[in-house]
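K.L.:
Below are structures written as structure tokens.
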Structure 1
Amino acid sequence: MDRVIPGLEILVEDPFPLRGRSWAFLCNHATVLPDLRPGRAALAGAAGPPALLFAPEHGLEGVAQDMEGVEDQADPLTGLPVRSLYGTTAASLEPRPEDLEGMDVVVVDLPDIGTRHYTFAATMDAMMAACERQGVEVVVADRPDPLGGVVREGGLVRPGFESFVGRVPVPVRHGLTLGELALLLQRDRYPGLELTVIPCRNWRRSAWLDGTDLPWVAPSPNMPTLETAVLYPGLCLVEATTLSEGRGTTRPFKLVGAPGLDAPGLAAALREAEGIAARPAWFRPAFGKHAGEVCSGVELAVVDRDRLRPLELGLRLLEAALRLSPGAFGWRGEAYEFVDEIPAMDLLTGDARAREALEAGADLGVLLEDWRREAAAFGETLEGLLLYRE
């Protein structure tokens, strides 16, 4: 396969949409060229400096932890002003009208991981909404979905369950690039928005990120490897519980546990899951849930990612933990992504069905089959939007 060239590299070589115009850049530390040059510096050198940088959750340099508010700052690399789009209130998730005043173009390049509840696509959606209102063009420099663009899992978000982890109208694992998501949002929400997508060259949907020449740069503090990203669509569900999802360790989303959890039983319950291996594990998080306490649980390893269905895995893991150790299992009680009136599990899965099925001890196969139908139906709506072949 020829070298995969991300949209950013194409734009740096020929910044035609930016010449002679006032522009801003929505990006972060993982917005890099294939040789790891910081994208914001490279694009500023090619097109002239932007008027403003926008940063998503975790901040421009990816230092902040999950759901940690980040203040506006000056970029330590370029000196440019940075407007944080993840502060301490729900209002901070939206660009302010004055941020876009006098702006002609906003360039977007955020390394997404193909999962609805990863918040970068929601930040792009908020930016697109603001740009349509103020007549500002959006240019998306596209890059591959690191999980490939073939498999989809999960249902859509039902009315009343929208949040920042459920803002984009796609399945949990959606199989789309950020550019394709932008085209979908323009079609369904922002028909008045002027949008340009600069596609990657030479990427095929069947290729995982490590099947390209592009480097993995951890897009957030708890997404250290591609294997972590492979597990994330389902293991993020652990955030909706009192179980530790491994934050505060070197293996987030690979370690799951809590004090008093039946580690051997949980590992045995997951032994039949396709594409995964599980071992009983004990760990002590340095921060996050159960910080300083020894947690018992499992360590997961991906052994066949093509067969693995991470969303089903996450659901089965919660089912087994609740059945084996009900005293060690609980649902998250604190606000989640600025929402406190809807359980976090419902926000992550898009409605109450999964939580209610787990609480009732119901057959999860019924829900999983419903999700498969919903994901397949969603795929049928994408004709004309997909930029890449299998």
Structure 2
Amino acid sequence: MITTAPARRAGLVVIALGALVLAGCSSTNSAGGGGTEGANNLTADIAAGSTGTMDQFASISDICPADGKKVSVGVVDGYGTNTWSKTVLAEIESEAAKCAAISGVEFIAGRGDLEATTSGITSLAAKGTNIILVIPDAGPGEAHLPAIRQATQAGSIVVNFASDPQGTAGTDYLDYTDQIPAFVGKSKAQWIVDQLGSAGGNVVFFGGPSGALVSTQEFAGAKEVFDANPQITLVNSEPIWTNWDPAQAQQAMAGVLSQGTPINAIIADYGASASGVIRAYEAAGQQLPILTSTDDNSLSCGFADLKAKNPGYELATVSSRTWIGRVALRKALAAEFGTKDTEPSLYELSLFEDSTGKTAGSVTPDKACLSSAPSDATPSTLLTSAEITKLFG
């Protein structure tokens, strides 16, 4: 079920939620959000805040009991309208289908509007949603915290993912799970340093919506590496904001090119934005530089043709981690049922693709390409081929 919480209901939702909190958390969710004795919506055996790698993933079959009571799940995505968000939701629904206790997954897209996003969080809590998974990226992460705290106080189990809410796990919400954006920024930046060598060059960084923490944190990680390599100049002092919209990225890149500054490398924190950057180069009739982004099927499958026309072009990507919502769901379920989940909360992601073939553990674009999937599919997704076909039609 897909719904959008109307902004005009925000005041009513806050009033209703406040009444529930005053009446006691148990009036919203039985057992304070936990379905098993000892379960809790703020403390659970889930390795909250731990760091690791994808090979430490847990199995939902070890977390969701076969005879567990029915639980409701809500997903609030601060953006929620692009292909990445569509894939994230499909991955959560795929994971939820493996747990018979889940009665359904309700989705609310904030569409980049902070008020709509926070209203979505509080409305789900007010009607007693057991588990609320939140991508707090409709603005600065901390701007989402009042709604997240209210939902937690009302008894919902809240796990944030894919963007840092800047709160405290175990106090404001149960947990936050994601890649480590600064680590990703460092991985991409080091690849650029290695490719440009001692000659160095100019680098441009493209982010998402203005102020999005996932963008600013990745930018900070990249800048740390570039600051240690003075042959590299980071042209922009903050991410160039694109709303993760390919058309906006194309327009922004066209603006950069019109200034005449030679660009030797590009970082984009979203693969579709990178596609917009490429279109800007093609429209300007200029040769593509090296580029690093998150994985995107159009980048993988289109690499060979672009390389033939642009000899200096190389591509490196990091997983778009559309799968991270699965981790958030498993941790929330472990808290709901009082089971155990020891998988990491925060993931160190190395390069998923490297067209040069020099990065250990990476694949080349021709190996990453999903030839039977649409151009906006995500090669690193954990969806099956059948699920990808169903998702994109």
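The numbers here are math on the coordinates, done by the rules we state, and not lab data. It should be emphasised that the depicted structure is a prediction, and the values quoted were computed from it without experimental measurement. Cβ atoms are built from the backbone, for glycine too; each structure is taken alone.
K.L.:
Given that semi-axes √(5λ) of the Cα gyration tensor in Å, derived from a single structure, equals 35, 22, 20, which label among 1, 2 identifies that structure? Before the final figure, lay out each step's value.
P.N.:
Working: 1: 35, 22, 20; 2: 38, 21, 18.
Traced to structure 1.
K.L.:
Which structure, out of 1, 2, was relative contact order in percent (Cα under 8 Å, 6 or more apart) derived from, given a value of 22? Provide the component values of the computation, followed by the final result.
P.N.:
Working: 1: 16; 2: 22.
Structure 2 accounts for this read-out.
K.L.:
While we're here: Given a value of -8000 for helix-only ellipticity at 222 nm (-39500 (n - 2.57) for each DSSP H run of 4 or more, over all residues; to 500), point me to the structure among 1, 2 it was derived from.
P.N.:
Values: 1: -8000; 2: -11500.
This figure was derived from 1.
K.L.:
Name the one structure among 1, 2 that mean count of other Cβ atoms within 10 Å over residues 69-76 of 22.6 was derived from. Provide the component values of the computation, followed by the final result.
P.N.:
Numbers: 1: 14.0; 2: 22.6.
Working through the options, I get structure 2.
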